[in-house]
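Right after this note come the structures.
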Structure 1
Amino acid sequence: MSSNQQSDNVLSLRGISKTFGAVAALTDIDLDVAAGQVVAIVGDNGAGKSTLVKILSGVHPPDSGKIVFDSKTVEIPTPAAAHRLGIATVFQDLALCENLNVIQNLFLGQELRPLRLNDVAMETRSWDLLRQLSAKIPSVRVPVASLSGGQRQTVAIARSLLGDPKVIILDEPTAALGVAQTAEVLNLVERLRERGLGVIMISHNMADVKAVADTVAVLRLGRNNGVFDVNDVSPEDIIAAITGATDNAVSQRQARRKEGLSS
């Protein structure tokens, strides 16, 4: 985890709420993400994680609340608006075309074409993006169908960097990956932090959260239920906040640990 984490927030949410009919998906959500910081958002199914991601990526507008990006209050009415602001989202399904090669997937819909498709420039740019991530891709001309799960995640993350975003949202980036592929993806998260990006990582995996996150934000039943420095919280504390176990139990464990460190 980076010790050089910047204190300035590139993204802040205040009082974000969203309902669908009679269902309150989110209620008064606050969240801060600094440049060069990885914020893990955790919670049970139905906690509101997916709704929050969709609000930030321009899929759903919030009913109320404020979004501050780069020190300016903004609205994100569409995915294109999120992209223009500098918010990129890598959804769990990755949205890759398996029959196309790496270059074609990276530039799909945003091909370099002064007069025609500029294959040489796109190949050069593809390798540049992958090198920035220390990616292990054998060739940019192989079809995505031939790549491993970790390599596909790499392609999806590299594609998100084309717009020079300031915040990247990763939705369950290690779900269904093996140990080696998970390690590869967590290394990518480290590279994003080193580039000074704010990273929001949705995850159910406490080991992954402890490995790369700086801050853990817990959602429970659509509400904030704790924001923790990863160095000051145990997996048991996080799970207690997720499940709604008594808050006193969490705070007492944290106090005991701090007393032990100061004694």
Structure 2
Amino acid sequence: MQNNQQIGLSGLVGTRAITPFSYQTSIGFQHQLLPTTGIQADYVFSGIRDDAVAKNINLSYNPVTGVNYPNTDRAHLPYPQFSTVSLEFPDGYSNYHALQTAITKRMNNNWQASATYTLAYFYDGYRNPAPGVPNLAPDLGAQYSLAVSDQRHRAVFNGIWQMKYGFQLSGVYFFGSGERFSTVCGCGLRLGAGNDTLMPDGSFIARNDFVGKPIHRADVRLLKSFPLGARRRVDGMLDLFNAFNHANYGSYIVERSNANFGAPTQNPALNYQARMLQLGFRITF
């Protein structure tokens, strides 16, 4: 005999407003190695609480299976006259842990340089979206894992060399390990639940399980200064972005049902562009 009892989310809607807040803390040290060189290291933590999470409250769940009734089954919708009814709840939270290190050499003997390295872990999640539902299906319940945009390693080196005859050479090199992305089935098996991680074979896609490719980027500037009296100067600049033309990607196909799953897609952000050359000038007076 089938149990047709239904439990909905509509009764969970309250009127109390909750403001998101965060815990932030850091501790570190600095030490001067040489008159112009110093090092530092810091542990940084940031934890966001009661962050807003959107939920479709126009759903009911089968208490036996722990799965929502499809939103096409209007007989089981709390508000059958509507389709999706989305409200925000303060159920989200996140935790960021990072070790941030740096070494800096100030300008001396016509050159300066600095290098930074960050080891970080970024987690986020949300509480049970349907606390009144017993035995909620694993892909529909509370979630907590490494978050989208989590990047384990990040390193930056930059330097300036003041050369003769008014020339200056500067550059920055950036390395970032692959960022984390959320993948979905693309199958639409959880109609209305806003979750698409159930595969046709009954397995579940792990949350935010896809890691993109590392990013390598080197930008270089050559500057020539032309003095025009005591307080006036014209600087001519030649900038080369992504000097080694490394293929960097910031977006990917994340639907597992797509034959090209995991392939990179175009991202217009500057960090992912091919090599570019730029000429410019600056007037100081």
Structure 3
Amino acid sequence: MSRQYEKLEKCYAYYRSRTDFTPKVGLILGSGLGGYAANMQVETEIPYGDIPGFPVSTVKGHAGRFLLGYIGTVPAVAMKGRVHYYEGYAMEDVVLPVRLMKKMGIGILFLTNASGGINRAFSTGDFMMITDQISSFVPSPLIGENVSELGERFPDMTHIYDRELMEVIEKTAQEEEIELKRGVYLQTSGPNFESPAEIRMYAALGADAVGMSTACEAIAASHAGIRVCGVSCISNMASGISEEELSSLDVQAVADRRAGEFARLVTKSIEKM
């Protein structure tokens, strides 16, 4: 048994000491999107800091707790606040929450985030369904000894984002009359925003939006056999696309403006998955 898996087992043992709830869907709430938790019927809350050896969110606005309960009628676990690589954690710790949710019982992971728009057809406040990703600017979460209990050494990443789940999200958006863009998400390490020259490079590589999370979580989930989907809220246009200086304060303002539509899109999509 690998060291990483031993740590995961200890986290899972603590989880089971707190509840026997078994979620089917995992939801990671991105920056500014934590307010969605009010739409859940929460049965149990577990702060990350209570779990032995578990990484704790240090970013303002990331509450740092698992919410276990129901999204509609679907048993789910939501992460209210994620852990980021730029907080100084090893990448294996950044994805530990995803692996723990797998142990809890999830078969689907719904990723959300706030991101900077690179595609000039996008506007601040748009929702972008993630169709693929570029993770080449951060370390792979699979570096090191393989956690063979979760997946194989060289997992395929041809379809990181599940086609059927994407169809569900698109159909839901149409039914709810919510405009939904499609695009490729690129993860950087952060915490600094990108330079205009970097954004031009990312655009040339085929990225439509950029952020500081998500891609590594999608890799870990795919490695563990979890079906993945994701929606990004374009909280600002990236450096050089817009002449405005970038600020983390923009994230919450945009998220608040789109909160109702975001809640409908996520809830109704999950109910159909």
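Every number here is computed from the coordinates shown, using simple stated rules; none is lab data. Given the structure is predicted, the values throughout are model-derived calculations rather than measurements. Cβ atoms are built from the backbone, for glycine too; each structure is taken alone.
Brief remarks on what is shown
- Comparing percent of Cα pairs over 35 Å apart across structures 1, 2, 3, the highest figure comes from 2.
- FRET efficiency 1/(1 + (r/R0)^6) of positions 46 and 222 (r between Cβ atoms, R0 = 25 Å, to 0.05) derived as 1.00 - corresponding label from 1, 2, 3: 1
- If you line up 1, 2, 3 by distance in nm of label points 7 Å out along Cα→Cβ at positions 38 and 102, the top spot, with the largest value, goes to 3.
- Looking at distance in nm of label points 7 Å out along Cα→Cβ at positions 134 and 238 for structures 1, 2, 3, the greatest value goes to 2.
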